[in-house]
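Trainee: I've put the structures underneath this note.
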Structure P
């Protein structure tokens, strides 16, 4: 059946995407150095920071949970193609949830980067331990929230594939595909 073959191809494409709980590692600051530069008003600039850096491009291209590739956009594009072929009752709900989670991951990525800088600057400038610990707590909460988003995203990814399997392996051989 032509529609089922196309649906199988799209399911295979979706299956190639994964989630990975990287804990937003690329935002981690590994070095802080004094910055001798000043702005136009002569005010010293913030210290210079070095980060861990991104995962490999190949890895990021398959992680729907990555804030630094178009993997999530491509994943959602495949879902749009599935909707053109099949009446997918849960489609809109799945897609809205995926969009909400990927947006939250993007926001958390920026938050973690900001907290990493705040923490690095606080340590670099010998701020009181209580101040450093408060920032570290917010940083850890951001990472925990990110991990939760990645887990939810993986559950959605699996649910979509399971729904596709239901139709692909059903005994109904009709040309209309209902999911």
Structure Q
């Protein structure tokens, strides 16, 4: 009985600490447990996440403030946090669900465009990222299906986000624009 109570107590402490970290953002810790999930490609340089129940992914996308402002609002970009950990802060929290998506377009200097079956897309889930190889988007193959995670991003602060040659204003709350790369109706 004492052993069961101790195990439950430890589980509650871990759950509480994980929930607290998800609510306020987690400093970059280079994928130290429990936020040790890896996609196996370049996104791992600016994401940390944990695989929760039902294969749901919960974590953060990190940004680096460049020192520039637009109308007084700071400008941020993704950076390789393994190289500059002290410069990285959480820009978004995210929830991801496992899906298979087909690469539809892969324009240079823009997000790859993915077709995800409409039946699996939930409201607010607008960003897909693949698992494993290739490391960079430029090596993805149009028409090929990839396993990955469909994500819903929630911005933690206000900033301009520079990504793939564009600048978009991000405000706290659900963000369906800054990483939009999913369509549900496509000719395959």
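Every number in this text was worked out from the coordinates using simple rules, so none of it is lab data. Everything numeric in this text was worked out from a predicted model, so none of it was measured. Cβ atoms are built from the backbone, for glycine too; each structure is taken alone.
Trainee: Using Kirkwood radius over Cα pairs in Å, for residues 66-121 alone as the calculated read-out, with 14.9 as its value, let me know the right label among P, Q.
Mentor: Matching structure: Q.
Trainee: Here relative contact order in percent (Cα under 8 Å, 6 or more apart) has been calculated and equals 20, so which of P, Q was it run on?
Mentor: Q
Trainee: Now a separate question. When distance in nm of label points 7 Å out along Cα→Cβ at positions 82 and 98 is compared over structures P, Q, which one is greatest?
Mentor: Max of distance in nm of label points 7 Å out along Cα→Cβ at positions 82 and 98: Q.
Trainee: Where is mean count of other Cβ atoms within 10 Å over residues 58-65 largest, in which of P, Q?
Mentor: Q
Trainee: With distance in nm of label points 7 Å out along Cα→Cβ at positions 42 and 130 coming out at 1.2, pick the structure among P, Q it was computed from.
Mentor: Q
Trainee: Suppose helix-only ellipticity at 222 nm (-39500 (n - 2.57) for each DSSP H run of 4 or more, over all residues; to 500) works out to -21000; of P, Q, which structure was it derived from?
Mentor: Going through each structure in turn, the value belongs to P.
Trainee: Here FRET efficiency 1/(1 + (r/R0)^6) of positions 90 and 114 (r between Cβ atoms, R0 = 30 Å, to 0.05) has been calculated and equals 0.25, so which of P, Q was it run on?
Mentor: Considering all the candidates, the number was obtained from P.
Trainee: Same structure, new question: Say we calculate distance in nm of label points 7 Å out along Cα→Cβ at positions 74 and 146 for every structure; which of P, Q gives the highest result?
Mentor: Once distance in nm of label points 7 Å out along Cα→Cβ at positions 74 and 146 is tallied for P, Q, the winner is Q.
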